[in-house]
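Q: Structures incoming, each one as structure tokens.
Every read-out reported here was derived from the displayed coordinates using simple, explicitly stated rules and does not represent laboratory data. Not measured: the values here are computed from a predicted model. Cβ atoms are built from the backbone, for glycine too; each structure is taken alone.
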Structure I
């Protein structure tokens, strides 16, 4: 029998990764009707899940249990890591926004990269300055280069918007050119630039980042 706190947790409504749930179902060779009958839910509820919810935690747990049972029969090891609560549940927008704000504050204002592995997926895709880079180590290298080139640096988050698994942040950075950056030797000039960053989440980690800011504007201010 559940304790009161656990029962409340299981009844809490959450959003889910509907596209991933649908992919799992299809890879297991199941129809929505089959899943509904086996789990005791309606076809409509299955569709709601695959559209992202929201549903309560117990419902998601029931589907995970069923898919794991089918997985044990058909033997598809590649799916095993996908069929878990942490992967299939989606944090509320406020939580994802908090993660993004934490990243900007710690990485740029506190000049600490200790939270890279906490915030970013190991295979994160970074698109910025006309380049496509992959891996959390590339995030570390890129931000380290910015910190080496500018000190002090202050980044102000002006506004944050989120929808489903996407968080878009508009920011302004004020920074002093103290080291080589983009091939330009330090000028000692203090400049201010604006930009925005798009973060795409997978579970509680960022899987894709797109940074947009005017590189030519910065170069003009430094030369």
Structure II
């Protein structure tokens, strides 16, 4: 499995498909911290959104890089299709880590915050970036590794999901009935609503964290099922 993950990373890097999303991400972070004395958690909330969008882009690039013939050869070498998808996810995880570390530590090293970091801030920041990156990878998987990838509007559909998830709070305030529809989209606001300077640990926080983790587990399970169904 480690050899396959290394192969995927090198293959993706050689394809140069990583350059546009990574450059956009770095530019986003540089612009975000162009000024000093910015609030801590709300700034990290913005960089979490950046990693959400960029990991969707990277996932769609990495999961669609092989031709069908090459993919079936890899299935044969790995022994199962599930190992193939898992290896892709491991490679995405390795892509995610440096992006997340840069977003977290760049403003600290440059002294951009108007206050000091605390253990609680670190924990919430790492959790938020990790969750958003995973959600982005799952959206990318859905529209590049399942039958939805065969749709010529796959990229547009992925953008639609991203926009709806990020705009869900405003949409629900406009029309309350939409909350019964928008729950199927990634629950980004269950995390980002806690990214403000009034942050405190309460029952609402724990409920939202449990809900987000449960959503990720369910979404990953559905993504695996749809992938295996497509490659049957």
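Q: From which structure (I, II) was FRET efficiency 1/(1 + (r/R0)^6) of positions 132 and 172 (r between Cβ atoms, R0 = 25 Å, to 0.05) calculated, if the value obtained is 0.45? Each step should come with its number before you reach the end.
A: On the way: I: 0.45; II: 0.80.
Computing FRET efficiency 1/(1 + (r/R0)^6) of positions 132 and 172 (r between Cβ atoms, R0 = 25 Å, to 0.05) on every structure in I, II gives 0.45 only for I.
Q: Which of the displayed structures (I, II) returns the greatest value of relative contact order in percent (Cα under 8 Å, 6 or more apart) on calculation? Please list the in-between numbers first.
A: On the way: I: 16; II: 28.
Going through I, II one by one, relative contact order in percent (Cα under 8 Å, 6 or more apart) is largest in II.
Q: For which of the structures I, II does the calculation of helix-only ellipticity at 222 nm (-39500 (n - 2.57) for each DSSP H run of 4 or more, over all residues; to 500) return -12000?
A: Numbers: I: -12000; II: -25000.
Label of the originating structure: I.
Q: Another one. For mean count of other Cβ atoms within 10 Å over residues 140-147, the calculated result is 22.6, so let me know which of I, II that is.
A: On the way: I: 15.6; II: 22.6.
The correct label is II.
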